[in-house]
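S.K.: What follows are several structures.
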Structure P
Amino acid sequence: MKKVICLGKYETVFPLKAIGMEYRVCNTGEEAKEALKSLISENYGLIFIEEDYFQSVQEIVESLREQASPAITFIPGAGGSTGQAREKLRSILLKAIGIDIF
């Protein structure tokens, strides 16, 4: 069975421990990038990444787009959304279905 994990700042990922989700605290974009690189080869089916690290890990995420697993998605941090992940999802959906649903 594949696992689920979340990468982000302590304030974002710690509450997920209450529901039993694995997490890894990353304080910088570089830490998130290195953590993601190490998690790719492990048995994770879904990786949530705090949206603040979008720019730092974007290249890795793009290189994995054609693979079925792991699925990688971005979540807002404790301070709220930056809008970057929403815009990325918007462009993917526009390309996939041809209309803007946002």
Structure Q
Amino acid sequence: MQAEVKPSIPAELADLRNQIDLIDTEIMAALQRRFAVTGMVGLLKARHGLNSVDPVREQEKLVFLRNLAKEKGLDADFVQSLFQHVFNEVVKNHRSFLDK
């Protein structure tokens, strides 16, 4: 079996791809920090018998994020969908605290 030979790419493309890789690493670190904080929120909610879901807060956040997306020139629907996935994961994590 022969090793696949990758075609050479322009140095500028390699540099841009490296920049994307660094940004992806930053996004992962930000997600890790966000889930650490929301984990503390989940523990606090569980200790005080509060609901895992706060629909008013979630709606306020989505409105804020949609507006921020528009300000940044991003697709507001995409940003809402992305954060809805994040929120769903947060709620799942919060509910796991209630099971303990």
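Any read-out appearing in this document is the output of simple, stated calculations on the displayed coordinates, not a laboratory observation. These figures come from a predicted structure and were not determined experimentally. Cβ atoms are built from the backbone, for glycine too; each structure is taken alone.
S.K.: To test your reading of the models, identify which of P, Q gives -27500 for helix-only ellipticity at 222 nm (-39500 (n - 2.57) for each DSSP H run of 4 or more, over all residues; to 500) when calculated.
M.R.: Answer for the origin of the read-out: Q.
S.K.: Hey, FRET efficiency 1/(1 + (r/R0)^6) of positions 12 and 84 (r between Cβ atoms, R0 = 25 Å, to 0.05) derived from one of P, Q reads 0.10; which structure?
M.R.: Of the options listed, only Q reproduces it.
S.K.: Taking 12.2 as the value of mean count of other Cβ atoms within 10 Å over residues 52-59 derived from one of the structures shown (P, Q), identify that structure.
M.R.: Q
S.K.: Right, something else. Identify the structure, out of P, Q, from whose coordinates Cα extents along the principal axes in Å was calculated to give 38, 30, 26.
M.R.: P
S.K.: Moving to a separate point now. Looking just at relative contact order in percent (Cα under 8 Å, 6 or more apart), which of the labels P, Q belongs to the structure with the highest value?
M.R.: Looking at the calculated values, the largest one is Q.
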